[in-house]
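The following blocks contain the structures, represented as structure tokens.
FYI, it's all coordinate maths here, none of it is from the lab. As the structure is a prediction and not an experimental result, all values here were calculated from the model. Cβ atoms are built from the backbone, for glycine too; each structure is taken alone.
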Structure I
């Protein structure tokens, strides 16, 4: 056993990577939100601080979960990309979202993506991972129609619009 780890148990080793919420939330924002720049990731709904974000990005790169390159569109920006190691988390994030939607006090708007990921199951997850490989690794996905991320975003926006409409309706 490596002295740097408490045990060689796969759950323990995974928790050493994801033991804090920020690492998974950064990956969530990259996977589901399409965020690739530091400033985009800094605008997390949960309010991550810049020093914690910088630390998590560094750690995720050291673990081989992200890569960083100069952004060709802006010489002072870097663009972060998922690696296969991170892309393979899609089913785990789908299960986490489904579990949270079932057992925790989630909002309809923020849980719609999780519900659709659960309903879509492995076929949807595979398509989404193929799209992420194309976006982040340059591997052609060969998928047609709206992307999984676009479909999930449209469902979220529809829920938000329905809620806003319901809030404006006068009560009888």
Structure II
């Protein structure tokens, strides 16, 4: 490790949504990226391949995908601007099986006119699924962008039981 630099490592875990690249900074989860994910950092930035820091992360993801876990209890090291981190903290308050609009998140942050900024921060979420950016939908209840792709977003919402519009139809 170079002085002043953080030690990074990664591993790849299987999931029903394709391989997930898990990244740790100084042994703490700092990234969860899907294949072909928008805003995915370059592979060379993930550090050496080393599964050791990820045992509990993989166990909790397996429980989630098996329908046995609705909340994650993991330490996270999220790197972003103060505004991005505030959005990501709000994402953690959205319960399993529920959704919020970008406007609702902006309002919860006391920035009711910042829906687009919230959307941009949401899209830069470095720890998808665990920090549930897939639970954010448009103001009319429709699906909007998702870094992992709209198909994955729809599948995650349906899996969690939140895959219905206000009119009761599936996304």
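Which one of I, II has mean count of other Cβ atoms within 10 Å over residues 9-16, as calculated from the coordinates, equal to 11.0?
This value belongs to structure I.
Please compute relative contact order in percent (Cα under 8 Å, 6 or more apart) for structures I, II and give me the label with the greatest value.
Result for relative contact order in percent (Cα under 8 Å, 6 or more apart) over I, II: largest is II.
Of the structures labelled I, II, one was used to calculate helix-only ellipticity at 222 nm (-39500 (n - 2.57) for each DSSP H run of 4 or more, over all residues; to 500), giving -8000. Name it.
So the calculation was done on II.
So Rg/Rh (Cα atoms, Kirkwood Rh), for residues 105-152 alone, computed for just one structure, reads 1.04; which one of I, II is that?
The structure behind it is I.
State the single structure among I, II that was used to calculate volume of the Cα convex hull per residue in Å³, giving 171.
Computing volume of the Cα convex hull per residue in Å³ on every structure in I, II gives 171 only for I.
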